[in-house]
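Below you'll find a set of structures to go through.
Any read-out appearing in this document is the output of simple, stated calculations on the displayed coordinates, not a laboratory observation. Model, not experiment: these values are computed from the prediction. Cβ atoms are built from the backbone, for glycine too; each structure is taken alone.
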Structure I
Amino acid sequence: MSHIPPLDPRVAARKGFRESEERLKRFWTNASVEPDEGGHVVLLDGRAPKTPAHARFVLPTEAAARLVADEWAAQGEFIEPGTMPATRLAATAIDRVSRTREPVADEIASYVGSDLLCYLAEHPTPLVVEQTQRWAPWRVWAAADLGVHVEATQGIIHRPQPPESLDRVRALALALDDFALTGLATAVPLFGSAILGLAVQRGALDGAAAFELSRLDEAFQERQWGVDADNAERTEARRAEAALLEKWFQAL
């Protein structure tokens, strides 16, 4: 989402995350979590690392702070930012989403207007049947559990959804704290669906299942034509992100 760009991948120094063309070496021995005013803080050898905006990593729950601390603890001789997705989510929540909550909620809500679960293929028939059978229950769930009513169509021609549904998703997003809102803002574009994102955030669906629902067309094509190695690598990265988001929501 445009209001929460990914954290710069060149992370970490004693004064916090900073840009650098050089690989940064590990400078701590132990990563720990301690209670702090308003939540739990991540400490490296007793000192708090900083976000790009020079804030401390204070998270609302011990479990969430532990996710971040575990990523720091798992680093080797050099810091590998790609292995620190929870740290990136935390920094984004603290530095960016806390100041742009309404625009972020607007972008989440906009996905309802073109939600993946509402656009069935026109052909081939086996794919249409699979999408119908596997997506329809989540549109029903959205109406019953979220009060978000959407209608399905076939093909790519846009079908407007009720404005009340967009407003409802916006309200649900704004009801979340900064950390959960950041997770939702990451999950929704990953899945191409506000409904799937909310299902994972609320624990109605696990990350892996939501990811597989989001790629029914892609998986169907793979069964027909085989798997491209580059696409497979990207798929695994996205699948890992979905699993991390499930852990993030559970920790919150």
Structure II
Amino acid sequence: MRSPRISALVVARNEAARLPTCLASLAGADEIMVVLDRTTDTSVAIVHRYGARVLEGAWDLEGDRRNAGIDACTGDWILEVDADETVPDELWAEIRRVTAASEHAFHRVRVDNFVGDRLIRHGWAGSFGTTLKPVLFRRGAKRWRPQRVHPGLDWQGTEGARITAWGIQHHLDRDISDMLRRLDRYSSAKAMDLLASGRIGTLPGNLRRFVSRFFKSLVSRGGWREGGWGVLLAVCTGLFPLLAHLKARLEPDRHRPE
């Protein structure tokens, strides 16, 4: 019985600075598929240098461009990573072992999140970061919903054992300022989704979400173990839905989808 073919999928936009490190770490895949969304830098040349296939286009919704990449993959299994992530050799060995024996449709994989050179293990929650992602799946098992930021997922099939012995290394933010810029981008994109749906929520409801998400990040997810970094992470986690609501409510013309 042949070993299953694994496609590594990367979706990026103007990530020329990060793509070389990411693509070099994907040598354990049978195929590398890169989706470039409205890219204007040197990403195309970098992708070809690493022998990857490339799909260029323009997509307004994150879910649509990720689905385009999934449809372009030819492997039996797909490992979906971002341009700011790398896959250690030890994790590739575990992925090979799991896919060779799995009877399930998808598996969650551990994620180790870095801010600069600092590994932050605790406190990730909500839509601001996670330590476990369903990124290893059979082709045809996973579809993203048509949303701009952190779109929902639809699955066909069952979930298998989680892969936690080794993790994807996610260089999420360069520093605190980069983290705050990401919060601004995420909340603006979420405001567009809220306005498109016609359901922006209420201020009291989103204030309650701020408190519950702050508590979940700092206490339930152990952010307190990270000291000041945990407090910062809890603030950003709580602010994300509140800022999105305020942008949609107070500046609808700036955030309304075309």
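For the reader, a short list of remarks on this structure follows.
- Highest-scoring label, criterion being FRET efficiency 1/(1 + (r/R0)^6) of positions 137 and 209 (r between Cβ atoms, R0 = 35 Å, to 0.05), among I, II: I
- Test item: Cα extents along the principal axes in Å, for residues 49-112 alone calculated as 42, 22, 22, pick one of I, II: I
- In this comparison of I, II, the computed figure 19.6, 60 for Rg and Dmax of the Cα atoms in Å is attributed to I.
- Answer label among I, II for the case where helix-only ellipticity at 222 nm (-39500 (n - 2.57) for each DSSP H run of 4 or more, over all residues; to 500), calculated from the coordinates, equals -15500: I
- Mean projected area of the Cα convex hull in nm², for residues 89-192 alone - structure with the largest value, from I, II: II
- Across the set I, II, distance in nm of label points 7 Å out along Cα→Cβ at positions 105 and 233 reaches its highest value in structure I.
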